[in-house]
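Readers should treat all values here as calculations from the given coordinates under stated rules, not as data from a laboratory. Since the model is a prediction, treat every value here as computed from it, not as a measurement. Cβ atoms are built from the backbone, for glycine too; each structure is taken alone.
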Structure 1
Amino acid sequence: MYQYETCQSMWLNRGHSFDQRQYVNVYGVVSDPTAVAKTRGSDSKMTLKIFDETTSTQGVVYGSADDLGRVPSSIQVTFFDSNPYELPRPAEGDIIRIHRLTAQMFNGKPQFICKTGALNGAGTSKSAWCLFHGDGESTEPYAQSSQNASVSDGRRINALREYARRAQTLPFMDEFGSKDPDNKLRRICDIKQQEFFDLYCLILDAHFVEGSDGSYVMLVWDGTDAPPLPPSMTTALSEQRNEMNVDHRDLELESDLDKQQFYAHGFLKNGQDELPEKENHAMPRIGSAFPIFMHSSKVELDEIPNAGEWVKIRNLNTQVVRGQLQGFVRRETSFVRNKKALPDLIRQYDERKLNNVVAAWGAPHNSPALTVTTHPNMRYSTIREMLLSKPPMRHKLRVVIRGFSPDVEKMCTPKPGTASGFQYGVCLRVIDGTDTVDVYVAGEEAERFFHNITPADLKKDAKTRERVASRLARLTKHEQLERTAPWIDLCVMQYIVRDAQSAKRCFQVFGTSIVS
């Protein structure tokens, strides 16, 4: 007959050193089960958290080495097996029974381990587990580590099912509301360029990186905007790595691939020139598609989530590539798959749409007016919304200019049909919180854009060249991290250009002037 601990007693009565380990039996409700991943040795692993009626409920409480008597909201258990297919794959809210779980201290912190399957030497491990559906009534396990599992306690399983339903509204289930200093869960808008963090998000797109050896990038979303950083900024991984015990292989950032920017380009295979066959109404129009980069070695060993999944990603790192903040998957990163959309995230996204807040970091009332348009009452669009819509169409964007071409001295060319006239021809690369796009400034609209600067031979006319360069410098200068990027209003029309063989989209500025 097995004797079972509660989660609270398991936490408090664990061994007080690595050598004084305890072996306990416990039932619990599963939360945050991660995908299976490879260890640095020969095993595979996954982690999950368990809670019951005895764990903390007043708020999210993390297990702290500084206060070992304080019972956390849930207790993390790590499972190991030499065969990755023998590890548990529970759903959120399932009930788990664990026999002979190892409870000990390791490096000054409580540690709970369940090792199943064959051992490196001989024989098999002593731990065992059974899984029961959280939303069912059956007390028979749907998965188990041993074919000789003992009879389960049906009353305990049903009591935990009932508690799991009640717990959904308790404060400890709201990690975003936690003020605990150990909480690493971030919104995309709150990520700093030098930190380790967790992220709860929807995967908008996921694909292998073209030209790589199998590296992978995910574009993820939570309805908020990543901050635009100075374009001169490119960093390695978080400087906090110097203070933490991390694998040196996490820090190998030597190839050009590791310094690549990742934008969605409208989620179109051929980029912004492609004509969308139909509008993708399921894709959110507002909020960053935050890139998370993963080396091929990590992809090969882990179970990676797919586009369309809500996930919690734990223990991400950061890097910055020419002003683009990116997430970086390290060896200790794990994926909690098959999460549900958080109502608060969806509600805040709906409020942004209703109030037409397309640029959280560059709201018009928070920035100096560097441009004016002839359409002050026109609704704002994001670049993603523009790229997902079908031409012909007109939009007003709130953007940052990240570059221009050609060089200033080549921006004016002789105007056809005139003896001495010139015309502007400029391409601007612009970004907002959602994407990037190249737009063209030409013809009469270009003269309106540069406002009172008549096009001329800029190779010879130094005064005019300096005036054009000065205007563009005001729109592109972003050198200090502490200062915001120069956000501008920009009206853009999209239309189709056809020839005998093909058709492509073009984007041209209209109705916009630089403030002199």
Structure 2
Amino acid sequence: MDVFADLGQGILALLTVQNVLLLAAGVVLGMVVGVMPGLGPSAGLAVLLPLTFGLDPTGAIIMLAAVYYGAMYGGTITSVLINTPGESATVASTFDGYPLARQGRAGPALVMAAVASFVAGTLGALLISVAAPVTAAVASSFGPPELFLVVVAGLLTLIVIIGRNWLLGALSALVGFALATVGVDIGGGAQRYTFGSTELINGIDFIPVAIGLFGIGEILHTLWRGGHLERIGYFTVGSRGRAFWPNREDVRESRGPILRGSLLGFAVGTAPGAGATVASLMSYNLEKSISRRPERFGKGAMAGLAGPEAANNAASAGAMVPLLTLGIPGSAATAVLIGGFLMWGLQPGPLLMEQNPEFAWGLIASMYLGNVMLLLVNVFCIPAFASIARVPFRVLAPVIILLCVVGTYSVNGSIVEVGIMLACGVLGFFMRRYGMSPAALVIALVLGPLAEETLRQTMIISGGDFTIFVQRTTSLVLLIVIATLVLLPTVLPRIRKAVTSRLAEWGRRRTPEHTSEQ
């Protein structure tokens, strides 16, 4: 497989007037979504997904992917200026970004964050160009047993790593699996949980569930918390003079964290279920552990901002690998993208890059140009996007709710689906309120049909013999991974403590003279 030839085909698919305009629109919309606390990429994608129904699939995925990683850029603005992350992946950016703003260095902080995001996004696109074809080639040899175990491993990763309480995460996933069973049994043809409703014979559509959980649910939760900006300070960016730009010390301090964060973030992002939030927090802890001056972290260390920013953007790129090659979402946002694939009549998985190369490689090519656009927009339009964060949430909330209702109805013209969306919105609010994981529910809803189908196929192949999972080498390896994930909640705190102490000790050994110099 010639990567350069395939990438060239993707560039040709990208460089049409319509697709470039859609990419630019996605970049701007992603920034807007990112700077509005209470929305985030998952909600933004869910709300915007119905608008792509009549578009060419390549143009639609280019725009939505730009919204996804554009929201990562945009979320940093509110993290730095108002200490409120635009979405969960930029939580770590508040730790040192906001202290920098309080010191009057909001401009350098935002510019350095944009540069870190650009470097990580571009490096992530390069790594996707290499990793995706290889992964797709390997995945094409997977049979039903392997695919079923990959689904299970992906969900376990999400439950174990993201959820504070893994039992609540598991319960969230079970609710998602239960919703996925509604409709006609693919094996026997019997109706399941339709309660006599013809609207439910084809199952519960993904779009109203996603819009409800991430759109309405997030709005209700934000309103319950009292909106944003009412009780916090707001720091301006300042004029674009010399003080607006990072100095040499900032650049020197950030180079290592950006590179480490990019590689770490991409690796974490490729793990199904992990995502950008985990990557950014891991990067922050890593940089603090190996820093020569760890006491500066939390007080305005540029490395504490650059590393997590690189990690979360690289992770958003890495999440595209399991999405394109396995059809498994690496995060809630990519689960929404899978819903788009199905809506456009495409089946994500190992054969996607072979059967629809223009679509897959057009998406990858768009990430190169999209990151350039985002860098320029971030550096030169920061004040404009920062002003959006000052719009009272009581003004934004009704507009977003209206978009959710109209978007849901526009897909199939079904009032029942609007009702499902509103019900899922209430469910999403209570899930956030009590520590459950909407992301686990949505990913389980997406993967439920695949898990059921591959398990049925496996049982047919083996004649109902479960030992088939240990008779194949790949399946056996995946079972070991699953067993490790099951045991991880009990040993993960000890591992984190041991690794952190070792890294801190290594950092102190690098600078034995640090105490005397201070």
Of structures 1, 2, which gives 36, 27, 23 when semi-axes √(5λ) of the Cα gyration tensor in Å is computed from the coordinates? 2
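Given a value of 0.00 for FRET efficiency 1/(1 + (r/R0)^6) of positions 150 and 462 (r between Cβ atoms, R0 = 35 Å, to 0.05), calculated from one of 1, 2, which structure does it belong to?
Of the options listed, only 1 reproduces it.
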The value -24500 for helix-only ellipticity at 222 nm (-39500 (n - 2.57) for each DSSP H run of 4 or more, over all residues; to 500), derived from one of 1, 2, belongs to structure 2
If volume of the Cα convex hull per residue in Å³, for residues 270-397 alone comes out at 158 when worked out from the coordinates, which of 1, 2 was used? 2
Which of 1, 2 yields 0.8 [distance in nm of label points 7 Å out along Cα→Cβ at positions 190 and 342, calculated]: 1
Upon calculation of semi-axes √(5λ) of the Cα gyration tensor in Å, for residues 310-357 alone from the atomic coordinates, which of the structures 1, 2 produces 26, 19, 5? 1
Read-out semi-axes √(5λ) of the Cα gyration tensor in Å, for residues 390-485 alone, computed value 41, 19, 10, structure in 1, 2: 2
Looking just at distance in nm of label points 7 Å out along Cα→Cβ at positions 222 and 438, which of the labels 1, 2 belongs to the structure with the highest value? 1
Output 12 (relative contact order in percent (Cα under 8 Å, 6 or more apart), calculated) maps, among 1, 2, to structure 1
